[in-house]
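Chemist: There are structures below to look over.
The numbers here are math on the coordinates, done by the rules we state, and not lab data. Quick caveat, the model's predicted, so the values are computed rather than measured. Cβ atoms are built from the backbone, for glycine too; each structure is taken alone.
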Structure 1
Amino acid sequence: MYEEFDAVLLKDGRYASLDNVDGPGVYTGTVGDGPRDWKIVYLTDADIERKLTDEEQNEWARRSDQQLKGLGYL
């Protein structure tokens, strides 16, 4: 249902990027806003609420940029 690199909303409210499709309905993804809190997680379709909207993706990117700048990476 979802593809590699999709940005999704998880049922627990976190945002995730799907880094790899490991099989039908099974994914490896990353949650968190930047290096301070990035985590690799294993997900299934049952964990995912829906794809993020463009607005949600932009907000997530803004938070990530803010954290990267704070760490001196940008």
Structure 2
Amino acid sequence: MSASLVAVPMFLVFLVLGVGGTILWIWMIIDCATREKSEGNDKLIWILIIVLTHWIGARIYLLVRRPKRIGLERAAAK
């Protein structure tokens, strides 16, 4: 009985993490494909990183490249 009390919450946690990671992954693929400037192979390389490493690549793109791109877009708008 106690094993099921632990298994159900763990299942729910992993389900939420899995769905959240997949949503992040799809969002970053779309963001990179639509908003990243196509300078050389940068766009292709970032899409490959995101696609091949799933949520880890999506987080790297979110935390490393996306803020740089947004900063460059804001500087160009001024």
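Chemist: Which structure, out of 1, 2, was Cα Rg over 2.2 N^0.38 Å calculated from, if the result is 1.49?
Modeler: 2
Chemist: Computing distance in nm of label points 7 Å out along Cα→Cβ at positions 7 and 63 gives 3.4 for which of 1, 2?
Modeler: 2
Chemist: Using helix-only ellipticity at 222 nm (-39500 (n - 2.57) for each DSSP H run of 4 or more, over all residues; to 500) as the calculated read-out, with -29000 as its value, let me know the right label among 1, 2.
Modeler: Computed on structure 2.
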